[in-house]
Structure 1
């Protein structure tokens with residue numbers, strides 16, 4: 001039987017900020033997004049803030065209504081990445097099978113390490129003690145025989161705790177939890193399951209797989225496996241974790257996007273960022289996915305396959321715009337959008353050409369993109385850009401405003 005750990009840095013961003021500012025630990029404190037860029041949500045909070053009912057992801061406005069004295073600082077992602085990388089290196093002293101899950105969480109497969117370091121609980125306790133001593137941070141660790149239950153274990157007791165979930169006790173621990181605590185049960189899936197009378201993980205586990213498939217498709221079948229402790233997915237080795245599976249980017253516009261013309265400007269901006277990263281990895285994509293968040297903060301995603309793999313920003317942008325045109329009528333303005341490319345292949349992989357496509361035009365488009373890459377690399381990343389990005393200076397992120405100040409102030 002496998003021994004899987006899931007280690008989660010408690011209140012990661014807030015805890016790291018408190019290392020250099022110990023006074024934050026005694027007051028309600030949170031790391032929040034930039035309200036001027038309309039990223040004004042709680043990214044992390046400390047235990048004092050939790051007592052006021054402040055939750056990750058809620059708007060800063062409502063958080064301050066709950067706690068007027070809440071101390072909020074802007075995020076320092078470079079600092080957080082430095083600490084989280086160091087903690088993952090500590091995990092690597094126990095196993096080379098470490099799979100990051102976001103910046104502050106990791107799975108560890110210690111099956112092959114128990115003869116050296118002891119059983120899973122002993123390893124978890126040792127990691128917990130070392131992180132506290134060496135980094136002045138705390139972790140909660142779940143220990144189980146699969147990844148899903150290990151993740152549930154790290155969430156079960158917080159902060160600074162170890163929870164062991166075994167084949168003998170998982171029904172008592174896991175099945176009593178609300179269904180939304182299960183990995184990959186988001187808000188939409190939770191609502192669908194609740195609508196079927198399924199409110200706990202135990203009720204999900206006891207529901208027939210056929211019924212769940214009829215309601216949720218393959219996702220329902222997967223959740224049935226998870227709820228019954230039958231997950232066999234492997235922990236990815238460190239060397240395998242660096243394989244790029246998708247590349248994307250998203251942004252919150254400085255004002256709501258009212259129509260397709262607004263979205264077109266932002267999609268051009270995002271497609272250029274995404275395709276530049278594809279080319280830097282010598283990759284092309286076979287699929288394009290869009291993400292959109294409405295003004296009321298509800299969201300949706302759509303995706304499409306491409307005829308041929310590409311790293312051309314114009315092709316990716318056109319696919320994204322077509323997806324938006326076909327799937328959204330702007331009954332509500334959009335607050336944020338994103339583009340993600342997937343089903344990636346090596347850029348030198350052979351491609352089946354078609355008599356019905358203009359291969360010469362396609363190659364010219366790619367040459368233009370590559371020339372822009374060279375110019376921006378030599379003279380600065382905003383030395384050259386598409387004219388469409390100049391058509392409305394009220395949409396793109398604040399850090400892109402120098403484009404407009406240079407262009408509009410010169411006329």
Structure 2
């Protein structure tokens with residue numbers, strides 16, 4: 001009949017379990033935490049962005065250099081298929097104004113509860129508080145449990161243990177050492193979809209930490225000279241910046257910092273105004289009005305946006321309408337370091353795709369399949385992360401089931 005063990009109870013692991021049990025093998029899922037789906041529930045706090053509605057070619061482009069490896073799994077479980085899967089769990093979805101797709105109730109818990117109930121009814125057995133620690137001399141999987149060491153013999157295994165972000169939820173990257181000892185190629189993990197440190201003045205930090213900066217554009221010039229413009233918002237933090245458009249440009253910024261020590265991005269504080277019109281508006285006589293009042297009346301610049309200008313721009317610029325307009329339209333901001341991996345939404349790096357065959361099986365470890373964020377890929381927020389985790393888990397689970405049937409130990 002065949003048996004498959006899934007290690008990791010996140011989206012990739014749960015989907016691997018679903019695919020494997022549907023293929024007619026026995027499935028046991030092990031997780032180190034007291035319950036499964038913890039990071040999935042965390043994603044639900046932001047509304048549970050399941051996937052994105054944009055055309056497939058644009059969707060696939062979000063995976064950058066890893067597209068060739070991720071594409072087969074996405075095409076086998078498309079965003080529309082993901083919506084149909086959710087509907088099968090009784091969860092209807094809608095497309096937001098940004099093109100992102102959410103459950104109509106914007107919650108993760110109801111979907112997860114129904115999903116786990118269905119998995120159990122279909123025969124998946126769950127084992128929590130079981131921390132995987134590699135293989136024993138007989139090739140059995142070893143787990144540390146509350147009752148001591150447990151060894152499990154199995155026909156195939158899917159590793160879906162996540163990256164290195166949010167270790168308190170279970171994704172701590174401890175598997176890297178275990179696989180490295182087996183000579184499996186691992187690309188060092190790096191923060192992705194992350195915030196960045198900025199050397200704010202004490203005045204600005206004290207005054208504006210926690211303030212959102214809305215309806216702006218952020219321009220990132222990559223190391224190859226190309227410029228990418230992201231529209232949206234971000235948040236000023238005590239350490240720097242995070243959220244929205246910062247995450248969208250984080251991969252390019254991270255690589256620039258690695259290459260040059262710092263990275264400069266440019267903010268357009270008034271993306272709905274052309275610089276010529278802005279210059280004309282700022283050239284109006286100020287009279288006895290303060291600079292702050294003049295900025296508010298002529299450019300709509302107030303609050304944190306005005307604070308950013310004061311933080312970056314020399315005082316003499318505020319008396320020159322042309323230079324001030326140019327600064328408002330292209331305000332340079334120097335980012336000095338990404339936030340630590342423990343704080344970020346996701347990670348880049350992980351198990352190298354070169355170590356895998358086309359079925360996500362580790363070439364040097366027959367019968368060992370991998371899925372989800374522990375693989376070396378990254379994507380922006382917007383549903384791309386969750387879609388790829390589910391899709392790679394589905395593919396790996398199905399292939400592991402096939403392998404187990406043909407290599408069953410009996």
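Coordinate-derived values only; no laboratory data. Treat the numbers as computed from the prediction; the structure is a model and nothing was measured. Cβ atoms are built from the backbone, for glycine too; each structure is taken alone.
For distance in nm of label points 7 Å out along Cα→Cβ at positions 128 and 328, which of 1, 2 scores largest? It would help to have the intermediate numbers written out before the result.
Details: 1: 4.4; 2: 5.4.
Sorting by distance in nm of label points 7 Å out along Cα→Cβ at positions 128 and 328 in descending order puts 2 first.
Taking mean count of other Cβ atoms within 10 Å over residues 312-319 from the coordinates of each of 1, 2, which one would give 12.6? The structure behind it is 2. Identify the structure, out of 1, 2, from whose coordinates relative contact order in percent (Cα under 8 Å, 6 or more apart) was calculated to give 27. Clearly, the read-out refers to 2.
Of structures 1, 2, which gives 0.75 when FRET efficiency 1/(1 + (r/R0)^6) of positions 144 and 208 (r between Cβ atoms, R0 = 30 Å, to 0.05) is computed from the coordinates? Working through the options, I get structure 1. If mean count of other Cβ atoms within 10 Å over residues 48-55 comes out at 21.2 when worked out from the coordinates, which of 1, 2 was used? The structure behind it is 2.
Sorting 1, 2 by volume of the Cα convex hull per residue in Å³ from high to low puts 1 first, with the largest value.
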